[in-house]
Structure I
Amino acid sequence: MKQGMNRTNRLIHEKSPYLLQHAYNPVNWYPWCEEAFQKAKRENKPIFLSIGYSTCHWCHVMEKESFEDREVARLLNEHFVSIKVDREERPDVDQLYMTVCQAMTGHGGWPLTIIMTPAKKPFYAGTYIPKEDRYDRTGLIRLLPKIADLWKKERQQAEKVGDRVVEVIRGHLEASDRAELDLSTFDFAFEQFARQFDDVYGGFGDAPKFPRPHDLLFLLRYWKDKDDSEALEMVEKTLLTMRKGGIYDQLGFGFARYSVDREWLVPHFEKMLYDNALLAFTYTEAYQATKKEMYRKVAEEILTYVLRDMTADEGGFYSAEDADSEGKEGKFYVWTPAEIQQILGKEDGELFCVCYDVTEDGNFEHQTSILNQIHISLPVIAEHYRCTEKELEEKLSILRKKLFEARRKRVPPHKDDKILTSWNGLMIVALARAGRVIQNPIYLEAAAKAVRFIEEKLVREDGRLLARYRDGEAAYLGYLDDYAFYVWGLIELYEATWQSKYMEQAIQFTKAMIDLFWDDQNGGFFFYGKDGEQLLIRPKEIHDGAMPSGNSVAALNLLRLASFTMDQTFMTIAEQQIKAFAGSVQEQPASHSFMLVAMQFALGKRKEIVVSGDPDDSLTQTMIREVQKAFCPNAIIVLQPRGKVDSKMKGLFPAVDQELSSPDHAAVYICENYACQQPIYELETLRERLRSLH
């Protein structure tokens with residue numbers, strides 16, 4: 001309970017950590033529910049809609065300044081019906097009204113503030129609004145009475161604005177831009193990324209700078225296909241500088257959501273599960289592509305953080321950690337030289353400060369420092385201290401662990417412990433790929449445990465996937481992202497373990513996704529299902545933001561499933577889906593990087609790699625490891641266990657029905673267009689062939 005507050009509003013009955021944070025506000029908050037809209041109609045009041053999430057710094061600021069303030073609460077309670085929404089529980093509501101905000105103001109973000117009619121039609125939009133006029137923003141104290149007066153005197157004008165806004169965003173959210181696939185789109189995309197690329201610090205554009213891992217996934221595939229060293233250089237520069245930056249937690253591992261500056265130095269300190277899942281996957285692919293141990297190490301560090309700090313006992317993964325601690329942004333993460341020397345001693349403390357940019361002046365607020373190595377040269381420091389670079393790193397590893405243990409005694413940031421199906425799907429993807437490539441069974445066990453959690457807690461008796469689990473309750477019909485991301489995870493887990501049950505589940509949920517979300521008229525998948533709450537507009541999301549869009553991931557899933565199963569239905573839907581959005585992708589390819597990944601798979605030379613042999617045989621196992629470690633993004637991998645093919649596997653994978661012509665020992669077949677080349681029996685020949693695959 002917040003100090004000094006003992007009265008609650010309706011949010012006290014919710015499960016969302018974000019809504020519960022506002023349960024003691026003097027504002028008479030409603031969750032998103034029909035009761036609130038009926039009240040607004042009955043009392044002829046506009047809706048004040050506030051959307052955010054529990055680890056959002058500016059959401060905390062607006063709550064403290066305004067929603068805990070009795071003067072603001074009086075205005076809201078008197079003139080409005082106030083609704084609070086957790087964007088992570090209701091991404092459908094958030095997506096709709098964020099599009100409204102961007103259309104009306106030219107920008108967006110959270111907290112998102114919408115004022116709308118009882119019919120849910122918006123006529124005012126903004127983001128953070130202070131209590132009093134500040135930052136060239138009109139404060140709530142002045143804004144709310146103005147809007148209340150407008151509603152009373154010129155309600156028809158407000159409703160007309162709402163009608164116009166709905167029509168504008170309808171054209172944006174419902175439109176399909178059909179076109180034929182064009183290989184030149186990949187070159188255009190590469191040119192766009194090259195123009196945006198920051199060749200000093202990596203990444204794309206200026207501040208604020210986001211990781212955008214799916215952009216890097218496209219560039220890795222472009223490099224592989226075109227043998228273009230510049231594409232790989234962009235990926236490596238970005239991944240290496242990010243790892244050195246303050247955006248990375250140098251002690252506890254894991255990435256923050258974004259950097260407020262160009263250098264990756266000052267993060268917005270909140271850590272999101274989806275960022276760390278996608279980045280762990282990207283570093284793993286970079287390791288596959290380059291075989292550089294640095295990328296493997298970073299992937300392992302990210303997963304260490306997730307398994308240590310973000311994993312529920314039952315197996316699901318928590319959503320996020322806050323930017324704030326004790327009411328101050330970043331307090332948990334920053335240091336002064338005195339604090340470090342008190343823990344490490346003078347000599348070791350001074351060494352650590354030199355190696356991690358901790359100074360008396362600081363690089364953050366209040367003369368504190370964010371640990372980073374952006375402008376640090378460890379070889380130069382090693383030479384100064386007359387030791388090898390390896391010896392220096394071993395020393396720093398010991399010192400980091402000491403500081404990490406000391407940091408654990410600080411007040412930690414708030415953890416949003418709800419479990420989201422979509423984000424868990426992405427973490428299953430990361431764990432399965434890392435388990436396969438790095439050959440760490442712990443990752444595969446964690447991925448399998450998360451699948452069991454979803455199957456037990458987030459699948460309804462009728463098979464309907466749900467979106468959120470917390471405190472014993474599963475709620476909200478799953479969205480497209482839940483189905484697409486989870487299926488992606490199941491496919492990755494199949495390729496890592498070759499357990500046919502994961503492919504069965506992937507096929508089952510894909511068929512359900514088609515039934516619930518597919519647009520028979522124009523192609524593409526809607527964001528929410530035909531059985532969901534019907535909002536003003538039923539949108540399709542294609543643009544890749546912090547996460548790839550559900551449509552782009554679904555497209556790649558369908559193409560891979562079609563290759564595995566030879567099911568022409570999956571291929572036909574994938575082709576229709578890509579064509580439905582190809583015009584938008586061709587116009588702005590850099591904004592649709594994961595759809596480009598799907599298109600690369602569709603237009604590239606797709607291959608099947610079939611490993612045939614006794615799974616208990618040492619040579620078969622070695623060949624399996626070689627295939628699983630290789631970077632072959634346009635290939636699917638199937639195991640044909642000699643003499644152990646059950647009827648279920650034959651039904652799923654027609655390829656295992658083929659009479660492959662090898663003798664009774666391990667062999668690998670590289671197949672293209674469902675025709676297999678000569679079997680490969682020798683390990684070195686296999687390695688050579690895998691390196692040459694495009």
Structure II
Amino acid sequence: MAESAASADFLVEIGTEELPPRALPNLQAAFATGLEAAIQKAELNFSGLQSFATPRRLAVLVSGLQLHQTPKRVERRGPPILQSFDDDGKPTRAAEAFAESCGVTPGELKTLETDKGSWLVYRGEVAGQAAADLLPGMVTAALNKLPIPKKMRWGDQAVEFVRPVRWVVMLLGKQVLDAKILGLTAGRTTRGHRFHAPGEIELKHPADYAKRLSSKGMVIADFDKRAAKIRAAAKTAASGLDGAPVLEDSVVDEVAALVEWPVALHGNFDSEFLRLPDEVLTATLQDQQRYFPVRDAAGELLPEFIAISNIDSKEPEQVRKGNERVVRPRLADAAFFWDQDSKSTLAERREQLKDVVFQRGLGSVHDKSERVAALAARIGADLGADPDSVSRAAALAKTDLLTQLVREFPSLQGRMGYYYALNDGEAAEVAIALEEQYLPRHSGGRLPETPVGSALGLADRLDTLAGIFALGRRPTGNKDPFALRRTALGLVRILIEMEIDLDLPAMLREAVELQPLDKIDRDEIVDELFAFIVERMRAYYLDGIAPGLEPGDVSVEVFESVRAREPKSPLDFHQRLQAVRSFLELDESESLAIANKRIANILSGADAVAADGIDPTIFKADEEHALSAAVSAVLPRHQADLKARNYAGVLRNLAELREPVDAFFDSVMVMAEDKAQRNNRLAQLTLLRELFLDVADLSCIPS
């Protein structure tokens with residue numbers, strides 16, 4: 001990029017030993033974000049910012065960076081004029097001290113006239129600092145804020161970083177900045193591919209960085225471009241096998257974090273291994289080897305895989321054979337585990353769960369399964385699930401944890417339970433539930449689809465939440481070692497998205513009562529648990545996790561308006577929330593929300609007590625009669641819609657009251673001097689307030 005006299009491109013690169021692959025995307029993003037925030041805080045303009053990351057480097061390129069901060073006009077008020085000069089007009093010590101602090105003489109100060117008096121004032125210009133002087137501190141600060149769980153030292157260095165640092169580049173335009181970062185003096189030389197181009201590569205200009213690394217160093221510095229090349233290369237290689245690669249985003253990203261110059265190679269394995277469940281094959285290839293499985297046009301796995309090498313070898317056949325030699329014993333181990341596991345049924349393993357501790361104080365996994373079975377039976381009855389299937393699924397729910405395959409591949413728990421259950425001759429509904437108990441596995445993941453699976457998944461989460469809370473190990477701050485926030489969010493998603501109407505406090509109480517703990521305040525635990533889950537619901541809506549919602553679609557005020565009514569069922573909460581959102585789109589909503597807030601304020605501040613009932617015989621104004629008649633007309637529909645939980649209909653009916661409510665407030669003095677009239681009018685407002693509170697507290701919503 002061409003540079004003006006007032007700007008230049010800036011490049012910083014931290015060269016390291018191989019960085020942890022799964023952490024690399026976060027390190028890249030955090031470094032760029034931290035540096036960008038520092039530049040913005042320093043009020044330096046720039047035209048663009050690009051980040052780079054490979055296994056051996058983190059880098060940021062800032063285009064068109066302002067070379068010098070813009071000078072600022074400043075005004076500082078000093079002491080009052082009366083205290084600044086003596087009777088002879090000479091500056092006092094107060095005036096002299098103020099002048100010294102501003103770097104001027106008293107005679108250079110001005111007078112500021114205000115309605116409260118006259119003051120000495122300094123007006124001047126503060127020169128900005130050079131970007132070259134500021135950038136080393138900015139880079140250091142950004143590096144110090146990187147999300148590194150555990151730093152390391154190397155050699156006799158006192159500095160710490162995620163991995164040993166081998167070189168640092170800091171270029172502002174053509175100038176190397178005079179800086180020491182992480183114990184190394186910054187320069188202009190980077191390094192290429194560890195094997196193909198291990199020597200130093202001189203950089204003359206920051207903008208040349210990515211292009212020069214690619215042409216001279218055989219390094220694709222841009223993480224996203226490297227990932228895109230991996231995808232394209234894998235597809236090309238798989239097309240030669242009449243198949244398509246399985247390209248999961250997380251695996252592609254991890255491979256991109258392992259290589260700097262990706263080269264795709266195919267390999268194969270004995271077709272005998274295709275008898276294993278697909279998930280076992282893909283877990284072996286992806287999780288253990290970072291290879292991409294290949295499927296044919298029908299979606300069936302082929303005895304082939306695509307490997308991404310970090311070397312453009314002159315003997316690719318040898319690399320291919322090496323990959324095949326590595327994967328073959330892995331698959332053989334998986335086949336051995338499958339065969340061994342299949343010799344015992346899940347039911348035969350159940351007794352062994354007594355020897356597996358769930359959590360100290362909460363008994364064994366067998367004990368947990370008993371509690372889950374009791375809760376699942378209660379929930380399953382409400383869902384219309386077959387009770388025998390619920391009981392059987394609960395009994396077998398955790399038995400696959402004892403199999404060798406799940407010990408080897410923990411991510412397959414539940415899924416392997418499904419396969420083993422079918423292999424044992426269990427009913428399909430039971431087998432499916434063994435997998436569905438873990439759904440959703442992550443944010444946005446698929447949900448259980450069967451009543452048995454839903455009942456089991458809900459019961460398992462309720463027991464976990466109740467048990468850990470009863471132990472007093474609630475999440476604090478960023479610490480959530482038992483993943484209770486994720487557990488609660490999964491619970492919320494199942495209840496709302498599967499439209500399961502559950503009295504959550506009642507089920508929480510049952511879960512807490514089942515815990516094998518004495519001397520606990522069960523009422524307090526239930527209240528804390530319910531509040532905790534409602535907070536997860538808050539994030540569910542405000543962060544745009546709920547289907548069809550973006551962050552900001554549900555405001556804090558709208559959420560709190562429903563929360564104020566304390567619905568016991570998350571599904572009921574959801575239905576009320578949707579109704580309020582629809583109501584706010586009506587033309588009448590703003591006027592009624594304002595009126596509702598006004599009513600709430602009047603009632604909360606009224607000294608008098610509203611009458612027990614409304615007496616039309618003492619109405620004085622036509623607007624009182626009109627409002628009473630309008631409410632009476634709406635009331636039957638209101639009650640019918642409320643009973644049917646047609647909350648949108650309830651609020652639409654109430655929208656019809658806008659005109660009589662507005663007219664009432666325009667013409668009627670609520671706090672009349674006559675006590676009977678005043679109490680009668682308060683009774684009208686109380687009824688109106690109660691009608692709106694049947695859905696949500698709309699007074700929470702600002703106009």
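Any read-out appearing in this document is the output of simple, stated calculations on the displayed coordinates, not a laboratory observation. Computed from a predicted structure; not experimentally measured. Cβ atoms are built from the backbone, for glycine too; each structure is taken alone.
Structures I, II were shown, and distance in nm of label points 7 Å out along Cα→Cβ at positions 23 and 111 at 6.5 was computed from II. Suppose you compute Kirkwood radius over Cα pairs in Å for every structure in I, II: which one lands on 32.1? The structure behind it is II.
Quick one: FRET efficiency 1/(1 + (r/R0)^6) of positions 527 and 591 (r between Cβ atoms, R0 = 30 Å, to 0.05) came out at 0.20 when computed from one of I, II, so which one is it? Source structure for this number: II. In this comparison of I, II, the computed figure 7 for relative contact order in percent (Cα under 8 Å, 6 or more apart) is attributed to II. Taking FRET efficiency 1/(1 + (r/R0)^6) of positions 223 and 311 (r between Cβ atoms, R0 = 35 Å, to 0.05) as the criterion, the top structure among I, II is II, with the largest value.
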